[in-house]
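What follows is a set of structures for review.
FYI, it's all coordinate maths here, none of it is from the lab. Since this is a predicted model, take the numbers as computed values, not measurements. Cβ atoms are built from the backbone, for glycine too; each structure is taken alone.
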Structure I
Amino acid sequence: MNWLVAAFAVCVLVSTAHCASDSVAWCYHLPTCNDTTWPTIATQFCNGSRQSPINIVSASAEGNSNLTAFTFVNYNSTSAMKKIENTGKTVKVALNSGLTVSGGDLSEAYDSLQFHLHWGNGTSSPGSEHTVNGKRYPMELHIVNSKSSLNGNTTLAVADSTGLAALGFFIEEMSGNATGQPASWHNLSSYLASIPHQGDTANIAPGFSLDDLLVGVDRSSYYRYLGSLTTPNCNEAVVWTVFKDTIKVSKDIIDLFGSTVRIGNSSSILMTDVYRNVQPAQRVTTQSTSSATTTCYSLGLMALSVALGRS
């Protein structure tokens, strides 16, 4: 069956001319190759000690004052998105060169290479990879970035414990009865009809940006941990940033992903439940309360004490 052919996992996740060549036959939808089997069929990393995704327990996240704001370069470009592809495992969008992310306690600037999505089956069957306090969201968007100093060489990136930086954004249903909203997501999802089968691609016309897709997210508020790719070979080479705010998208757009694209190049099987289940917990950090806020609070208490003493 065509949808059981070996897949190049790193190639799925990172689109570049220097793609790592390791491959393993894996899937999401069959008990013979779904994520319960990955530690057996991809033993080098998938049964490792810092696997992703994880359940993030917000109350257990440790404060880290180094988790500053990010700098996003060319995320406002309306011609940043180059091509959309049905990989047989997900929907992936290749990005033009020139997009970078830095700051946020990353060791250097990282080049933004592509983004892809994970989903369940519409809003009624959530399919985010990460969960927060046990909650799974309908979808999750991952922007994959590689250290700029590696010049797009993913063989080097996956061999480096911080070679890749992944930005994770939860997607949930917009309140009310809106349809086709926001416009950026309506534009993106309109290409799904052009890529129904594995290997199908379509060029994306200029007109909307990554910033437009990330509407409503405070990108200075996030969780951080060291983890892995979430598909085989599960290389433990990823600095994960999972943002706290969600992207709000209307129900009809979320439902399109599980009802339009299919597994394989001639299969009638719809692509649903394309996510890995959560792995053992890792150490998670988040922003500390700023010293300025703490100082102001302390001074306020002192002033109140003085005022009460004089009354």
Structure II
Amino acid sequence: MSPVNDTKFTPAVVLLTGIPGQEDVHLWISIPLCLVYVISIVGNSVILFIIKTDPSLHDPMYIFLSMLAITDLGLSIATIPTILGIFLFQSREISFNACFAQLFFIHSLQCIESSVLLLMAFDRFIAICDPLRYSSILTLPRIGKMGLVCVLRGVAVSFPLPFLLKRFRYCRANVLSHSYCLHQEVMKAACSDITVNSIYGFYVSLLMMGLDSLLIFLSYVMILKTALSIVSQTKCLRALNTCVSHLCVVLLFYTPEIGLSVIHRFGNSSSHLLQIFLGYVYLLVPPLMNPVVYTMKSKHLRARIIRLFVK
């Protein structure tokens, strides 16, 4: 096939979609979206600043929280150009290479965040089930190695995605249903056999998100078993209370993630607006709510933040 015909099959750009049928109010919708991004970026940045500058917060729990905040900042920055570009400037076009780069960062950061949530569950498990060895197990060098493994793990499983997509010809409509690029949606626009991509994406989701969520569930089973064995009801409730914020963050992360994956793979007859809504919840809510949840539940962190703004 000649190069001229190739260009016919591979469009130069991908068209992203805001909210179909609501183009007239896109500018108004951009106001809450801008507010969400501002709160997400400022909230996570403040948490990072407080933890870095306050030596009393250099505990494993807060170090893992800072890892989560960095990941949330990365997710917000990765989606700002396309989402706000559509709602503020009606800029729907994105090149294929830029689309591939965006989906790589989104998927790798999602995998990293899942790994960090698993580490935070491990932190709570050690703190409640084996408190005497807590400081000897979660040392700073070991925490650093755990964080490096999380990053390498997320990058390694997401690295093949752009290359698997780049080898396709795209002869179908190059209009995506979201304001950003996702692997499971871009591959559907290809006119080639996408079996390899579909299988790889399924097993990555299963082995990353599925395995992490299973291990988090098992850790909380052990935590609950240990807490219920405590004779004092006050101490039992105090131990479980330290896990509430992490459980909220886990639910905020995994619920829309699992829902969106199921809809993309098996819910072809589902409402299009439902897919769009879950897509925004999937990327915008965790970075927005994670700093809010931890600030509300941690008296120590909340006191430092109040002191910072009072000054």
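The table below gives the values:
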quantity: Origin of the derived value 1.16 (Rg/Rh (Cα atoms, Kirkwood Rh), for residues 47-134 alone; candidates I, II); calculated: II
quantity: Value -4500, calculated as helix-only ellipticity at 222 nm (-39500 (n - 2.57) for each DSSP H run of 4 or more, over all residues; to 500), assigned to which of I, II; calculated: I
quantity: Ranking I, II by distance in nm of label points 7 Å out along Cα→Cβ at positions 263 and 287, the structure that comes out highest; calculated: I
quantity: Given 3.5 for distance in nm of label points 7 Å out along Cα→Cβ at positions 87 and 159, calculated: source structure among I, II; calculated: II
